[in-house]
Structure formats: C-alpha cells, structure tokens
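Next up: some structures, all given as structure tokens.
Where a number appears in this text, it was derived from the coordinates with a stated rule and is not lab data. Please read these numbers as outputs of a predicted model, since none were measured by experiment.
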Structure P
Amino acid sequence: MRRLEIVFIPTPAIGHLIPAVEFCKLLVERNDQLSITILLMKQSFDPKLTHYCNSIAASLPSAHGIKFIDLPDVAAPAANKTFFISMIESNKSHVKAAVSQLMAGAEPPRKLAGFVVDILCTCMMEVANEFGVPSYIFSTSGAAYLGLLLHVQDLHDNQGVDSVEFKDSGAELALPGLVNPLPAKVLPSPLFDKDWLPIILDMARKFRASKGLIINTFLGLESHAITTFNENKTKMSPPVYPVGPILNLKGGSDDHIKEEEIMEWLDHQPPSSVVFLCFGSTGSFSVDQVKEIASALECCGHRFLWSLRQSRYKAGGLPVDFSDLRDVSPDGFLDRTVGHGK
C-alpha cells in the first residue's frame, strides 16, 4: 500500500521533464510505499511537452504510483529576459491549492513526505514550508554546474564579489567542482546579467536551504565535482545524491531517419572520441557565435556531434533550427569536416 506522497514540480521544458519522470519511475519501482504526483505547469511554446505528458500518462497504469495534475493557466508574464521565471513563480498559488486538494482527497489517506523541485522552481520551496515538509532539489544539469552556482553565490554573499565584474575580464577562477581554473569570461552569460544575477543568487541560497541535492549524474562522469561536494568544499551545501544516469532511451525525436543516421555514424567512431555539443531546448546562438564554435571544433581536430539552433525565436520562447548550415558556418567548414562531425 502506498502511504507516502511526494510532490514533484518539474520545470515545463522537455529536457527537464523527461529526467524527472524517469526518476519518479525508479522511485516507485523501488519503494511500493511511495505515491508520486507530478504537477505540470501550463505553457504554450513547446508542443512536444504536451504530447510527451499525454503519452507517458497513458502508458502508466493507475496502480503504478505516478499521476499527473495539470495546473490552471496563469496570466502571461511581461515579455522580458526573465519571463520564464516569472511564469513559474505565478504558479505558486496553484501548486498550494493542488497539493491541498490532493491530500484532502487521498484514498487511502497518505502522508505528505516532501517536495522535489527542479532547480528553476526553487520558489516552490516556500509552498513546501507552508505544508511543513522538506524540499529536495532535482538537477538535470550536473554536479559541477551546481558547484559553480554555489561558488558564485558564496563569492557574492560572503566576499562581496559580483560576477558581473568578470565580464570580458582575463581572470581565471578556481572553482570547487572543476579540476582546472576556468576563464571568467566563459561563465554562463546570465551570471553577467544584472537582471538574471539576483535570481540565480536566490536560487543558490535555496539550494543550501534544501534537504538535499538530487543530481542526474554519476561518479564515473563527475568524480571530482561529486567528491568536492562530499568533502564539503562548497561550504555548507546539503547532501548530494548522484542518481544518474537517468535516461529515456526511447528518445523524443520524431525524425527517426536522422536519428538512425546519427546512431550509425556514432557506432563507427572510436571509443571516447566524440565531443557532444548540446545546449538544451532553449539554447541558441547567433551566426557569429556559430562560426566561432565551428572554427574551434575544426582547430581542435576532435570528432563532434553538434545540436545547433539559432537565436531567433518562435512565438512564445523556443529557438528555431537553422534551415541551411552553410549559411552560418565558415566557408568550406561542412566539406572539410565530412565524416569527422555531424
């Protein structure tokens, strides 16, 4: 009998939702005391998300222990750089109402054990506090990335160092989660943005206030970063649980011909020889940036697999694919890298 209820709140983006659902499957398979409810925020800019949710919900029997609740629509936030975070925050009242209704109508009665929130949904920890239950952070990114955010927050709060100052600087940062120093100028651009930085700092503070960090990674991939967390070199971070690799091997692409072509190409490459470049469902680049990355790939000589999108957006927020890579890559790049990159 499932006697404990866990509420999962994923970010409404396909790259965040799939790992969350796969992790939920693992939890209920390993503990038949658990019932998990996944709260889905409404968004209109990624039709794949709705399709995925519908298909996965239909594939799970009711006795499986996982269910989905669609949250009501929210008013569209102001169109600015941080609209996505504003959209998430506007769902707080809906999350509180959904959880209240969920627990009041639970049959048989269950105990609310806690919230698991995506790294972009840390505002929902306030809702968990209202219910008197702990919150865990679920990260689809990696231990080194979380270590970076915690380090930036520590520099800001305890040493008075603002990461915006590092923009275009020649400084190198010794980060707890990385073996080698990192040039400050290659930090993620939101860390240089005065609109984004306060949001990121608040997220990192909430990471520290959580009961634990659940990360889709594993020791063989990020041994240094995970060891750094375990030895508490990130200064008072909560326990870290590397639970990866969490994968959906069926994939989510509708382009099966292209997928088969890529897999066949990968099968013919030497082991540990391919650099994979992928920047998420919202990651995109200008033409000048694409040319810089292409030149670097060609100069380094490594085989590569590159998922590429342009910095022009569909209505609602997702970038679009480039129609012809020859228009954006250096002259002759595609010809010179035939067989060497995809």
Structure Q
Amino acid sequence: MQENWQDLINNFHPDNRCVLAVIVKTQGATYRKAGTMMLIDEQGQCTGLLSGGCLEADIVLHSKSVFNDLAPKLIQYDLMADADLLWGLGLGCEGAIDIALLPLTAENNYLGFVELLGDVKAHKAGRYLLAIPPYDQPSDFPIGRYLADHQASPERLNERWLSIPVTPPVSIAIVGAGPDAVPVAQMALQMGWHVTVFDHRDNALSRMNFSADIRQVKLRAEKASETDFQGIDAAVVMTHNLAFDQNYLACLLQTAVPYIGLLGPVGRRDKLLSALDMKAADVAGRVFGPVGLPIGGRSPQAIALSIVSEIQQQNAASLAKRNLLNACELPSTFRKQ
C-alpha cells in the first residue's frame, strides 16, 4: 500500500523529467511489496523508499541509463543467497525483488501518473496498470494507464501486467482542539494522512499553532451535520465536554464514517451512548472507546500513538476485506482464511 501520496504530489512536476521505480515482484523477506512506487529526479533525489534504504543508491545509478535512453528497464536483486556479497551490496536481506524503472515523459502521457495523482488529491480510488518490461510483444494498450474506480479494466491483461490498487490517504477528523489534539494531528500528518481539526472556538484553533497542512474548521457541536464529515475515514471525538461529545457523536453516527473514536474511560463511553439510547454492542466495530490500542503510557504523545496505531490497524483491515492490500502487509489476524 502506497502511503506517501502527499510527498509524491509535492515532488512530481510534469516539467521536470523523472523516473518511476516500481516493485513488480518479490520473493522471500523484502521491506516493501509489489506495487510500491518511488520517484527519482535527474539529480538522483528519491521520493519514497523501495527498501529500507539499502538499495536506493544502486537504483538511482540504474536510473541514469533510463534518463539517457528514455527506455524502460527491469532490474533484479536476488539477496536470498551470498551472491549479493559479490555485487558489493552485502545486504543479507534474504529476499528477491524485481524493480521496473519507467521514464515519465509527455510523449508517453506520463504513464497516466498525472491522472492518478489528481484522483488521489480528490480522495478517489482507482487502479494503476503498468506493463512490466521487457516489452517483447506489441500491445494494444499503453504501458502505463490509470483507471478511475468506475472504469473497467481492459481485457487480455496477463502476468506481464501489474495492477496496483490506488487508495487515497486516510482522512481523519479530530473533534476538539485541546492540547492533546496536537500530537494526534502531528502523528497523523507524519503518516501522510489528511487531517481536519474541528472546534467551536476560534481561539482554541489558533492557540494550538497547528501546521498549515492541517485543515481547521470552526463548528459548533449542535450545528454539526453529515456534510461536515463527508469523505472522512476516521473521527476522534476529544472535546473533553460531555454535552459537546454527545452532539458530535450523534451526528457522526448518522454518517458513513467507519471509525469513531471516543476519548475517555468505558464509563464515559457508555454514558454517551446511553444518552442516545444505544449500547456498546449496537456500535461494536465502529465506535471505539476508550480510543486507541492498549500500548501503555499516559502522556499525550503515548495516547496519540495508540490512537493513530488503532486507526492504521482498522484501515488496513478494511482495505484487506476489499482486496486493496497485499496480504503480506497485514498481521496474520487480518489475513483471510
């Protein structure tokens, strides 16, 4: 699953030549799996990682011939034996990995990468189809093509094609702009997520000095509506005010938001639900309270880490159910039996 969409959006400029490096096949233990992408510019700067940092310098060296010839290239690393010592890499990662290096140019329509990033920015899902080099047989289709979610995949695709699920970054709503919301927002931003902070107080929003990348919305709890949370994947209610939390929760339960986290102990959660004539069992799997994984620690940073971890866990499980995540990227708990 690609997670650094915002970095790719920020660093891809059609006017500047770049090479798209894509993992097309793996075997054994590898840091990333098939479908992971990395951009390389002409200065050798990389956006993203295809390994833990051990292969990137060598990949950049290979990309120079792609910049010169504007021809795709397939490179292979077999680190499952001691042969990698002969290459001067000496990684001992015990995995094999095939990587396609593809030039993105106006002549090849940037392999559909512009359309892909446009849909990601619009929070839309789709599929990215890439033909795997070498191209020894003519094809009716371009070697790279982006398909929006509603478009059907071309027929006659075979093992020479890689179909990459494109899922936009998680969009998280933090309801309440208290001091403990800051580390949650910062960690979510570091994950590459879209972050929106809601609060009814202008001074609370400004006082917290949120990053410019974080959207801030003034919203009174009693005025909250479904449209305010449109496109949100996870909401964390943390106003520290029972009446406000109740109003926000009532609104969120009417939306399609799949994850709703409630800050505070079990008793507080039950009190909020009881006021809405509901029990925890009625919203199991959707309302999480106390919010966060039980990782230990009571500091705002530890609590933020537990919250972001739980959202990541639940989002990965959701993607797996929709076959949008490589099974190798999941804990065994979430893999289909």
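Among the shown structures P, Q, from which was the value -8000 of helix-only ellipticity at 222 nm (-39500 (n - 2.57) for each DSSP H run of 4 or more, over all residues; to 500) calculated?
This value belongs to structure Q.
With volume of the Cα convex hull per residue in Å³ derived from the coordinates and found to be 157, which of P, Q does the value describe?
Clearly, the read-out refers to P.
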